[in-house]
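There are structures below to look over.
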Structure 1
Amino acid sequence: MTAIEKTAIEKTATENTALHMNPYAKQTDYHPNNYFRRDNDALRPAPDRVKNNPAWYPMRKFLLNGLRPLGKYTPPTMVGDYPDRVNDLYWQGDELMDNVVASMRDMKGGEGRKMFTKAMKEGIDSIDNPPEAFVALFEQLDRVPDWVDWDEIDAGGAYFSNLPFWAIGIGAFLPTLYTTHGYATSIPVGATGRFVRQKENRMVEGIHFITSIAEPDGLRRYSYGFECAVHIRLMHAFVRAQMYKKNGEYFDYSTDGDPMSQPDTLVGIPVFGISNLLFLRAMGGDVSEKQMRSVDMMWRYVVYLMGGHENAIPQNLEESLYLLDHYIATQGKPSVFSDELNKAFFVGVKETIQERAPAWQKPLVEFIFADVVGSFTWHMVGDELAEEVKYLKKPNAVTKHLPKLLRGWAKVNSMRGKYRPNERWSHRFHHEGAFINGYKKFMLIRDDETNVDFKSHDNTKASDLGKKSAFSS
């Protein structure tokens, strides 16, 4: 960038100060779109990277067939301005939490985290003279939006907690692929290295979170699920602050937008919510629109707590379905970290369990984590994407029929009412319940891998990002 070009961009950035500059804007060469938009500002077009990728079409068809118009070579569309509002937000992260993290830089070691934890536990009024950034954040957290329907959220939590374990387990292969093979998410996940070096603890942490928010009253203020959602939001902001320093190395703000953008947060609504029901539906399970709307309402509020911008939080199920379709369609090409992440998950997890398993279990581990995982993932994502991932075992003449067998079995059980989620709570999905305990046993998780505090990135520095691992190419 020449001095003249930089001066021009700095002038534009200065003019945008009234539009609320990102506190880390200097680290993206003062890009003119790097500001927090206000309601009266024009919508920004999506960054260049947001393009339809036909390789991901089979996954869209698997989940959304019959629910949305789908085209392999055309990006998803929707009547109204919702797509434009989503596109605008690729340029920004989480204004309130990003400002909190920026304010912590000026505090003594650990003081900011202690203040944050106290405000979470006791309320912002328990803090003497809190920084403006903290006050603004907790005003948002303490405010329950008008669109929140607690009866709907409670019903969504009950439906979610009654989903069959096999649907959650196998369905989780899809968000895992977004994480490892999708361009945007794989960059910060790969750069921090935690998915590779602490994959067991990271997976326990994720399950701990989704079970806690689905508990009765799990999203009320001062509940454990509420705290988990906000602590994850803070963890993401810590990473985002350091990722900005890698502009031009791991990502390019001018073509990619924010390295951990609003749409990357917002998509948690359908990816971790209704996507589970869509998978169950695709496999022959009994799923109603009422159930999907309730689960969607629950996750809309979860993502509100996690910093999702209200201008693009879906207002209904139709917008959530569009958001999921758009997100899958625009995953883009693999990032510089995708190969390492794919290998860590599809090879590394199996190798770790084989090392821990008794000899008689090793063939079973091989079958489950190579043949079963390969068969179902290949079935859901199609040949092109599966071959691109590289570490998925291609189904043979026998294992290619596993999805059909499960679908037939699920349809029979669905007709018997076995997979009909209801509005009565099942405590299997408690954060100390049968699901997470069964997961720990199945994955042979050690006690020292079960600590959950969401503080893994409190002290992450830019110099820590991108370190090589045993799975690096």
Structure 2
Amino acid sequence: MIASCPLPDKNIYVFGPYRLAPNRQLLSRNGLPVRLGGRALDILIRLVQRAGEIISKNELIAFVWPNTFVHEDNLKVNVSALRRALGAGAASAYIATIAGRGYRFVAPVTIEPTEHASSSWPASAYAQTLPKAPLTIGRDGDISRIAGRLAGARCVTIVGSGGIGKTSVAIAVGHRVRNYSDGVLFVDLSTVGDPQNAPAAIAAALDAEQNSFREIIDCLKGRNVLLIFDGCEHLLPTMTTIADHLLDALPMLSLLATSREPLRARSELVHRLPTLETPWTKPDITAREALDFGAVQLFIARAQEHGFYVLDDRDAPLVSSICRRLDGIPLAINLAASKVRVFGIPTLAAMLGQRFLLINGERTAPMRQQTLFSTLDWSYRLLSDAEAALFRILAVFAGVFHLQDAVVMAEIAELDASQTIDALERLTQRSIVCAEYRGGALNYRLLETTREYATKQLADVGEQDRAVKHHARHILSPFKRPTEDCMA
């Protein structure tokens, strides 16, 4: 829990089974963190710091909501929440209501200086503000490398295409690291529509009184915190500026961001998250061989969540093929595995060509991740007109293509070579187009699920027939030239 603003009190207050650290804004019970709202925690801090004294309602309101008019009912609601957190049966053993006057903390309190108590503070308190640790099959290497990079750098961005698992890996890293004495704070930016509202979202996560950037700085000053910004791509370059300012003003702060493209902050290290490893093409691959690959491991784990399923040698080639055709993308694999109980493996494999995964998904997931369509649509809507036009046209390439191929195809969108190069660079930076070196040459390609989406967009704008014909002429042009030369 990271609540409103830091207090200079570095002592640890012990009462009953509880330990309270005001400077860390943390409360634990029998070594386990207690979830408590920021206001209720501030009330507890003031009461415990002056245990045995009667503290008036007005004084508590002034301490918890400074420079703000707040009705007394807000104080009552938070005191009730505090009593519930301390245990309904024992609440009166800690906080007494003094009729007409205020409240008093009545339990015995022992004070321990921080230097004597820090080593015994529960490690689990570091991850109080994080969502529950997710299933991250096939990602141990990435999680370890990112945690290692944070040990030597203050800003790391996890970059990858939509549905590749950036959020899950970031949360797992937050649970893995243990060198942030004041905790890990997770800020979901995916629902922030306007970049101008990004500071307000961060301030809300800090439980800050105001939405100003100055208040955010004040709340984090002096704290050794890892701040996770999840889903930054649609808020650039605003998030670049925010990251630079936070890192300049707060020397004890570290940032971990997820985005479909780099933040380009001054001290940023980029970790490009790859797709999960998929099995090679082998018609007689066994179940044991297939389960050596992260993509298959995830598929089976998700299928078992939706009903009992054990991979056998009969299904192993089909499951391996499914994972390859889905490019090892965790979201796509999750969606496919959820259908095993309904369709079975053979039917599911046959249905992949019908794009059903683009439009069917999990209703409980975030809106941008409910289906492959919504994930890809999120990226597509962020593209410029030139980037979107080139992206649609690239759907004609079933495999790898080169820069010159893209330049030729972009002619039908009236993009010149310079515009095409710029657009292709941006599509690569945005993790929409994959770029990889093979045999000393730079090759480009679309993941198969991305290509299916691009094909749909190409058809929707009425460009598909023209693009296919232009592509055919481009493919045949090397074979036509020798004939023309002979005739000449």
Structure 3
Amino acid sequence: MRLPPAEHLSQLIHSPVDYLKLYMECEQEGVLPDLLKALEALPFSEIREARRARILYRLGQYQAMRGLLESHLAEPLCLAWYVVELVRQGGEEQLRKVITRFSVTWPINAKPTNLEAKARLHVARGVAFVTLNMMDSAEREFSEAVRLSELLGDQLTRSVAIMEFARRDLFNNKLEQARSTYREILERVPANTAIADFSMSYMTLLHWMLGMGENGLSPWAKHALRLASLQTWDEPIPDYPADVNLKIMGESLLLLKDLRVRCDRYLFHAPWHSPQRSQLVELPQILELHQPSTGNEIVRFFTQMSAALALALAGDPQAISVLDHALQKPITGILQLVVAHQAARLEVAMLLGPTDKLALQQTAADLLEQLQLLSPAGLRWVIWWMRHFSPHALCILAEHTELLQAGADTCLQIGPQQVKFNQQIVSGYPLHLLDQQKQGSGQDTVALMESHQKLLHRLGKPPVVFLDRIASLHLKDKDSSKGNPCEITETLSKMES
């Protein structure tokens, strides 16, 4: 692709519609670094610095971008992109400062770049409002951004605002509506652009959470969906866009699934020695994928959930703090993810050994109430999630609703006297060795582990539930007012009908 000569480019940067068309073409062709170099050769102007900053932002060079803009905040377009970077950094305190300090106050005048700046700043403020779960305020900001960009004829900023509308719907628990909007965006914008990549990322996550197929997804998105669904991929792995981290979520979940098959702290009632923990090869890999503060919010949520559950399987109490940090705004706006987090909280408590029985009974009872608020697709996904990653929580809740019973039956349920799978008694499990471990007299840990894994492989690697773990947490306990079985049955009757 040939860039315009310097004399033409120096004029083009002051014309938002024409320049942004060039920007999109360069992004699609992968030559943004060339455009950046051409801009650097132009005579200095604050608009030139704003154009350079946008490219640095797209290339992930955030520190250089901030340094470039900080001395030019009197220029509206520089200020707008500076606020975009502040919002990207996140943090509730900082976002509240952003929406208080950086309001869109300058008037619309004859300078087209000021109109572009106003639209972009409205988008940035809207993103901050979404992250803070202030959805009505976000809608006002995005609506104004759409209005201004249409007035200017700026299709790129308009598409960005529409994309952020979809993100608002996603985190406002309107998943179907969000998916529809992302699909419309992908039909209108060029491939290999940031807006296309981000829209495809979120649409892939929505296909996963809604139980939809691969129709309409790009090759890398299909691969990400397969990984997240714990399915195999036999073809060459497609290339992912540089700023899309969707793959690590599926990788983390697959590692967690393998870890559950290989080991469970329950099988080691003797003190947990480092040689035993060193055998958990998946644990450090999961922790390496754990992203506490960067990337897509949903990806971050699930890598943190995976890390917490993996630590709990290893008997590490650090799992609790990792899990506590997983559920943050705006994730709290997606009901089925809140339910998945509550189920994981119950699971971690079972894996580590419950300390506050009444609090956990309350968590379980709350979960039963939340289940009836889920859409049919959301409920199917939550059952899938609990079966694979919170099976103890699933079996506890299944005692009180037939909705979950089928999922619980597909878990390998290991009791003191017998082992059941799909409602059938299973022979061949070394219950005597497990009992010796519980009594603290077991010496043959290797034999127990080998027999345990052999049976799992024979049955297709089902999730494992040790019934002793959940015996002390039945919701029928009279001390738990909300866990009264009569109340639970009445609460769930609407859902089951």
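Taking volume of the Cα convex hull per residue in Å³ as the criterion, the largest value within structures 1, 2, 3 is that of 2.
Looking across 1, 2, 3, the calculation of helix-only ellipticity at 222 nm (-39500 (n - 2.57) for each DSSP H run of 4 or more, over all residues; to 500) that yields -15000 traces back to 1.
Every read-out reported here was derived from the displayed coordinates using simple, explicitly stated rules and does not represent laboratory data. Nothing here was measured: the structure is a model prediction, and the numbers come from that model.
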